[in-house]
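A short reminder: the numbers here are calculations on the coordinates, not readings from a lab. Computed from a prediction, not measured in an experiment: that's the story for all the values here. Cβ atoms are built from the backbone, for glycine too; each structure is taken alone.
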Structure 1
Amino acid sequence: MNLQKPYSLDEAQKILENYCAYQERCHKEVTDKLRNMRMIPEAVDTIVVHLIENNYLNEERFAKAFARGKFRIKKWGKNRIIRELKFRQVSKYSIDSALKEIDSDDYSETLHELTQKRIAQVKEKNIYKKKKKVADYLLYRGWESNLVYEKVNELIK
């Protein structure tokens, strides 16, 4: 049986301030955490408003940090970033704003490097199968299909 001590509004607010200060969070993560703490809907709303007013919670800032991080560290394409942000219920405005954080030259360069690296890893003799394997990998990582096929055809001959 799960006996969890009830939190006062102030306690919950402090916990969530620390939670948001530690790393950028989206609204969905914060409301989910409050629900897991068994806070009533009115308390959830009050705390979320407090976090927004005191700049602990900022959806656009979260989206920008998320997009930069996933692109730089995991080398995700824009489609995957958009899909993940939508899953986190981030607004279209914040998503569009986040995608502007990705420099187009860096984007092209990263796709080129990622494609070359994958070509070296795929040990397929049949050129068409090799192209398909490389393209599937890049599409899975969220790169746009027109860019993927253009790059694969350019690098595999």
Structure 2
Amino acid sequence: MRILILAIGRLGRGPEADLVRLYLDRATAAGRALGLGPVEQVEIEPRKPGKAAEAEAILAALPERAVLIACDERGRTLASRAFAGRIEALRDQGERTLVFVIGGADGLDQTVRDPARELLAFGPQTWPHALARVMLAEQVYRAVTILSGSPYHRD
């Protein structure tokens, strides 16, 4: 199952971009044997500012029949094992593409939240978008290691 992180904005160069690449590369390498991957990032630059324009760009970039999980402050928080279980269940159901979406500074428009299978939150704190992307990439990698039985995750 292909896994995408679709995010508004570009990280450019810097430690956050390096960490995202590191975790996505690790998740891709470790996930091959599990039927997970590639794990990739797609950065979107909308032509106009605002949530509506961002939503239009996000929806246009979604692969057909992809399962959409929207990262949103109103979403549910999941422990790492539960997060891994969600990914495993989708893979086992035969889903071909899983897309996590991270919106811009003002969050996601309702037109992106509505078709999402689930809303995922990183807790009640507000996080910079660059760090949210790093945290999501790390959790995808952690999920892959949990599913593979690696000792990376400790309860």
Structure 3
Amino acid sequence: MYSREEVKQLKQLFWTKFGQFMSLHSAADGEKVNWINYKTGVKHLYFKMDADNNTAKIAIIWSHSDAGIRTLMAEQFMQYKGLLHATLGEDWEWDLDSYDAYGKPYCQIYKTLVGHSIFKEAEWGELIAFFKPRMIALDEFWSSAKYAFDIFK
């Protein structure tokens, strides 16, 4: 079992290494991008990566406090579902009615990888191989679809 400080350090080291690895890649529009803290330009809309002791997850998350806005954003993503899945090269899970640990509602489109731990440095290659192509594909998708979400800025 790891202490809280060890958990923090291992996660920070992984994400630092991942960020260094990804810094070699430009965004689809040719701009420099912070892959770890990807900016969509739309408030309450995030591309998020996370990993723990058994699961890695990459997701599109929108968490506007207004349920109507969340629904409109979900409808907008549904309009682009074909493009999203074609760009990703795979289908992702759609969960349009989730709540975080604090009871705050959010929606997500996500993909998970089970059986790999961020706490085992030997498995970092598999985690990077999971995150890298999907994050690059999300960026490519977003470079085409982002204009349809300007109404939410």
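So relative contact order in percent (Cα under 8 Å, 6 or more apart), computed for just one structure, reads 35; which one of 1, 2, 3 is that? It must be structure 2, since only it matches. Here the criterion is Rg/Rh (Cα atoms, Kirkwood Rh), and among 1, 2, 3 the highest value is seen for 1. Which one of 1, 2, 3 has mean count of other Cβ atoms within 10 Å over residues 22-29, as calculated from the coordinates, equal to 13.4? The structure behind it is 3. Computed over structures 1, 2, 3, distance in nm of label points 7 Å out along Cα→Cβ at positions 14 and 126 reaches its largest value in 1. When FRET efficiency 1/(1 + (r/R0)^6) of positions 6 and 62 (r between Cβ atoms, R0 = 30 Å, to 0.05) is calculated, the result is 0.55; to which of the structures 1, 2, 3 does this value belong? Of the structures listed, the value fits 1.
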